[in-house]
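Given below, in the form of structure tokens, are the structures.
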Structure I
Amino acid sequence: MNDPSAMMREQVRVAVYAHFAGTGTAPAPADLAAETGLAHPEVRDALAALHEHRDLVLDKHDRDRILMAHPFAAIPLGFSVMGTGTLWWGGCAWDSFAIPHLLHDEPDVLVATRCPACDTPHAWVVGRAAPPAGDQVAHFLTPVPRIWDDVVHSCANQRVFCSTDCVDTWLENTGQTPGYVMDLATLWRLASDWYAGRMESGYTRRDPASATAYFAQVGLHGQFWGLPG
């Protein structure tokens, strides 16, 4: 990586993830300037580029405010994730189950949410060894190829329900088109290695071909990523 702007962008990206991991909150530009030694304009340029490359999500009304750096979120989207000393907002069902796989200092985390249909509370201890027990199901409203059309809305609608009956009730009450339903074991497999390496410098996002291969490997059907199922 010999491009100075790319090097600064990667410095800022790693600093964003380290701050989220350590504090559970999003860093401000001043935090990132202090942590990287870069000037405030350089930090802001890097954040804008990272947003453009989908490495993080900035608030469209305040470009200094980071909303998400998957799997972390700075806003409540339906899930809390509690570690040994840090509390995070999970960006969605997928991201909440991914956090213990990404943070190797955490043996496991407590993921908590409520069913969107009936408000029943749910919580699981999620670790790296095996999926948590439970008959609940995850419903992804937005097809994967369209997630970044409105990523905050998409993540807010990747939720866990008591059962497929609760999914059907919620769809009827909200008038939404059915999305993709998976059990907790499949959700755990999806989350397990999706973000591998994201905390380290030099991370490269998956291209469509490798993403499709990964989805098939963890047992997701073609309709999950926009192909006939």
Structure II
Amino acid sequence: MVVLNTTNNGESNTHLVDALSTTNSSGRLRAALTAGTRRDPALTDILVARCAAEPDFFVRDMLTWALCRLPADLTVPRLIDELESDNAQARSQALHTLSKIGDRQAWPAVTVLLHDNHDEVARSAWRAAVALVPSGNEAALAADLVTELGRGDRDIHLSLSRALVSLGESVISVLDAAVVSPDPKIRAHAIATKQLYLDPDSGFTLSSELAQRVSIVGPQT
């Protein structure tokens, strides 16, 4: 249950809470903006709860912005708790918000979701992990992420490739191992990711198409 305090000007947050769940997306967007402007810690729980239910991408992004403006010692533990939710959107949005806040105390909880069964949750976890990885843990993270090669559709492939590429040189050795995989889908994804690392301007679609053609000939020697 959310307990609402009053704002500095004496106005109750009740109207704002109601506006966050109105049927009009523009109204919800304005309400999220107002919540971020107020920076009232009493709104923490309701903002987190709305992230789990909000259908509009832009409103969710504004809710994340509002949460980022609140004290991290309040929001981060609450968001970490949200990572255990049965609601996939709740987990995904909590991961996204944690990546924006940038507090590394969330790192252990984020890594638990790197292989989540829900693609959007896993993709959010990859992005959050890359944002929060402690110095010196990049190689271990790369080795963990590379096991997800070949998962999902093109958009999921691209998200994983970008996460891997952002880890820098530590990713090369794990990709070199993956390009000799007996699985042609994993092999193609590894080749495309390595090409993206070597030439970020090459374009992932072309790299992926080339990788699929190359992988047909079998494991590289």
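A short reminder: the numbers here are calculations on the coordinates, not readings from a lab. Predicted, not measured: the structure shown is a model, and the values here were computed from it. Cβ atoms are built from the backbone, for glycine too; each structure is taken alone.
Tell me which structure, out of I, II, gives 3.2 once distance in nm of label points 7 Å out along Cα→Cβ at positions 121 and 153 is calculated.
Details: I: 3.2; II: 2.0.
Of the options listed, only I reproduces it.
Can you say which of I, II returns 0.20 when FRET efficiency 1/(1 + (r/R0)^6) of positions 17 and 193 (r between Cβ atoms, R0 = 35 Å, to 0.05) is computed?
Numbers: I: 1.00; II: 0.20.
The correct label is II.
Which one of I, II has distance in nm of label points 7 Å out along Cα→Cβ at positions 161 and 177, as calculated from the coordinates, equal to 2.2? If you can, show how the numbers build up before the last one.
Details: I: 1.7; II: 2.2.
Source structure for this number: II.
Using helix-only ellipticity at 222 nm (-39500 (n - 2.57) for each DSSP H run of 4 or more, over all residues; to 500) as the calculated read-out, with -19500 as its value, let me know the right label among I, II. Display every interim value, and only then the final one.
Details: I: -11500; II: -19500.
The correct label is II.
When you work out relative contact order in percent (Cα under 8 Å, 6 or more apart) for each of the structures I, II, which one comes out largest? Write out the running numbers ahead of the final one.
Values: I: 16; II: 11.
Answer by largest value of relative contact order in percent (Cα under 8 Å, 6 or more apart): I.
From I, II, which structure was Rg/Rh (Cα atoms, Kirkwood Rh), for residues 73-136 alone = 0.92 calculated on? Please list the in-between numbers first.
Details: I: 0.95; II: 0.92.
Source structure: II.
Rank structures I, II by Kirkwood radius over Cα pairs in Å and report only the one at the top, that is, the highest. Provide the component values of the computation, followed by the final result.
Values: I: 18.2; II: 18.8.
Once Kirkwood radius over Cα pairs in Å is tallied for I, II, the winner is II.
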